[in-house]
Structure P
Amino acid sequence: MLEENVQTYTVTDEEVGTRLDIFLTWKFPDITRSRLKTIITDGHVSVADRVAGKAGRLLKGGERVVVVVPAPPPPELSYDPIDLDIIYEDDDLIVVNKGPAIAVHPGAGRPDGTLVNALIGRPGGLSSVGAPIRPGVVHRLDMDTTGVMVVAKTDICHDNLAAQFKEHTPLRRYVALVWGTFKAKSGRIDAPLGRDVADRKKISTRSKKTRKAATVFKVIKSFGGFSLVELSPETGRTHQIRVHLTSINHPVVGDQVYGTRVPHQGLDKPVFDSLKRIKRQLLHAATLGFTHPVTGEFMEFTAPMPPDMAELVGRLEASANR
């Protein structure tokens, strides 16, 4: 269920004389000014314990501003006939190989075109758990991360799978192409994560409030300036693998948020050209294993590297063998 967002602020000396609507654009950069004006005129903002009512009200020092941002209405899910790579399906669950540039479920500004939109039209539907926007979703991959995912079709299956992921019992192996050559062939990254102190949209090891996070890695192959790495997360924090790799100075190739790097001119032209075409992080959920909630059987699924990742790896191997 979506909930309203209540925030309280105190007007500083530097903010004295600022219009209320301008003040709120500073505090809520992700909300349009027109919507903030509506929130004010609808009586959801109080200043000095009185409903403000007017967007042009000028603020005084020390005034207390309370903002109640109403929850947006839940989106109506629509079926979107996206081609999916279905690895396995039965009456209880679906296992898919998620492609790049597809989000798992709808969100702000993205009402359709997601994995959930593509799955709701399949026979049997999806679990009601997580509705209205996340039916059947028991775990997620970032939009540009590819690979194996399981989605629940029944509520019983959903609850069981969710419990498995909460206990971190499923087998999860990722592969990533990263920048740099590792000194050690294997290791464990133990670095608590939380919201970045400077940018709340990012996850970071630099946070005032962190949660335990650990990732085990093993180098599959090095190519001189690049490495193909297998990763097994022991926890399931947001962007965990990407942030952990960046924290040890080996960001994922193509990561536009945590590890942007410019290809150097000394690379072979085929490698250089492939790198320039990469517009996403080359992180792939290669293997997923879990206990089937109904049969009790342990099931393991794998998916090959997507074409863009496989092409770059192939060109790096060819370059290294020259």
Structure Q
Amino acid sequence: MAFDFIRTRIVAYAAALVLVLFSFSAPFLLDFNLGIDMTGGILIEYTHEIPVDIERVRTIAEETVESLDADTRALINATSAYAIAWERKFAMEIGFTEGSERTESEIESAKIATRDTLDAALDDAFSDADITRSRYVNIGESFGAYIRETAYLTLAIAIVGITLYIVYAFWGTMKGASSFTFALVTIATLAHDVIITFGLYLLASSIWQQFSVDTFFVTAMLTVLGYSINDTIVILDRIRANVKLPENKNKRFSDIVNAAVNDTLTRSLYTSVTVLFVLVALFFLGPDALSGFSLALIIGTIVGTYSSVFIAAPMLFDFRGEEK
């Protein structure tokens, strides 16, 4: 028996509205982590000859930061450590809040002192592992500001480009619904996907410290846009095609929409589940550095599938109505 997506659309809209409102308020309600490429900080990589316990490395990093002088500790906003897959290496990220009350030289001195203290602490704790610092990257606050501005601009350009494409692809294809209607529906679902994915990821970031908002997260948001638009266009295109069929000439538009969504439902679910298999494997078995990226994609895939099925098609119906 086919599911009636039109009759249940109010429930779907209500669920979406609750999640969107939560996501808008999340930055003000939650303490979430910004990656060092957003706030500034240092990235240090170490090599080791024999395996080391990464949990012990994290503990040492936290204890080392606590042992620093008060002025240096006041600058540090986040500490994380993760193993680098398939190599005898691990990395540490120490986030620094570069306030205007500190001079650049003072901040640089604090970063160097933190690095040297970590070197000594790791050497003492793993004296038999022959730990050697192999890389040191100093990321300034200005770079983080540039990344944030670029992320906003990139998302805006992607959405505008998608809008123009939808207007072109659906130009003059359905009586009672212009190509701008299709574009509006598509942009609404894309905004729904990005906003809710952002909010739920911030919630995860506030609970688990290893998930931070960084350039990987921005990349994940752009990927969510690409995935969601693909699923939405398939459903909207099926609705457009079904409207033109002679046997549907006297059918209600709501019945045509329901039939189109049910026709593509198996395809949407199979595609999403296949993608989720890969993302879940990457989340649990992949490098720690990509855990946040894969989590954002898992959330985005689920939210994008929901919006394509329960939001996009019903919205098109609401904009067009039952007009024959």
Structure R
Amino acid sequence: MQSKLISQKAIEKIQQSEKILLVTHTRPDGDAVGSLLGLGLALEEGGHQVQMVIEDGVPHSLRHLAGSDRISRKVEGEFDLVIVVDCSDLGRVGKALNGRPAPDINMDHHITNEEFAEINLVDPEAAATVEIVSRLLDEIGLEVSKPVAAALLTGLITDTIGFRTPNVKPGTLCLAARLVEKGADLSELYRRALVSRSFEAMKLWGLGLSRLEQAHRMVWASLTMSDRRAAHYPGRDDADLINVLSSVEDTDVSLIFVEQPNGNIKVSWRAQPGFDVAEVAKEFGGGGHAAAAGAEISGSLSEVQMLVLERTKLILTGGHYVQS
């Protein structure tokens, strides 16, 4: 996180605000929803009026979290303070903040964060944005209730893929232990976040895996709009299929290409330690981390695949190699 002075300014702004708006990115993952809920519920328990907004709503796999039914799809009313969580750039919130002033506070852990708010609490060393939220709650002196702990622990579990990513540090595990002490059920949250899948999601996986390809130590698959309709899958994401692809042996980089309703292609990268896919994602207007990144790119599925695979191949031939 940035300097103590900036953190103190964020604390003062929050303490002086009565009505607070919290927003996170479209196609939300566990860290986005966990950060939004963890911060939002804690602020409410501290006496603030809070509205939580995700343009795409909460994914089915995260609706078991307490308070998820109170997350809206659009902003209503006026606010004293606007906080954006888990977004590397403001465009990732979709249309949620259209016509409103720039956010007051930006809380994120992506190294590609554009620091678009008045106060930017950005720590690329954090394993998940919920780590930054947890620090802020501690500094404000807000109590972490069982629902808040469950939301924060879900963010840790999902963004680290069950504490398996290279950015997991002792502090990450200490935070997880604290959240369990506060009542969060680690085994149940792990099962819901990483093990349990809907029938529709599994059908979507099957369609994507039928087009699995491998070359140049890369593995990739694609999901089309017709796949989504055939599987009756309601989301615009890949149902976490990218994490399955990243388990393929003798592969350094995994990718998935997902057609979007607007005609764009959502691309997700996963990389083994030592390779930086955030740099190539940034070339296409996206961002993320060295080991996990994404971008939404205009063009047909075949065009985007060809272009992205060619650029990603540079990582594997030394163009963007990073020592682990």
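Can you rank P, Q, R by mean projected area of the Cα convex hull in nm², for residues 64-135 alone and just name the one with the largest value? Present the calculation step by step, with values, prior to reporting the outcome.
Details: P: 6.4; Q: 5.3; R: 5.7.
Once mean projected area of the Cα convex hull in nm², for residues 64-135 alone is tallied for P, Q, R, the winner is P.
Looking just at FRET efficiency 1/(1 + (r/R0)^6) of positions 16 and 56 (r between Cβ atoms, R0 = 30 Å, to 0.05), which of the labels P, Q, R belongs to the structure with the highest value?
Numbers: P: 1.00; Q: 0.10; R: 0.45.
Of structures P, Q, R, the maximum of FRET efficiency 1/(1 + (r/R0)^6) of positions 16 and 56 (r between Cβ atoms, R0 = 30 Å, to 0.05) occurs in P.
Starting from the value -22500: which structure in P, Q, R was helix-only ellipticity at 222 nm (-39500 (n - 2.57) for each DSSP H run of 4 or more, over all residues; to 500) calculated from?
Working: P: -6000; Q: -22500; R: -10500.
Computed on structure Q.
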**Prompt:** If Rg and Dmax of the Cα atoms in Å, for residues 112-247 alone is computed to be 23.5, 79, which of P, Q, R is the source?
**Reply:** Q
**Prompt:** P, Q, R: which one has Cα Rg over 2.2 N^0.38 Å, for residues 232-271 alone, as calculated, at 1.27?
**Reply:** R
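Taken together, the values in this text are just the output of simple stated rules run on the coordinates, not laboratory data. Keep in mind that what you see is a predicted model, and the values were worked out from it rather than measured. Cβ atoms are built from the backbone, for glycine too; each structure is taken alone.
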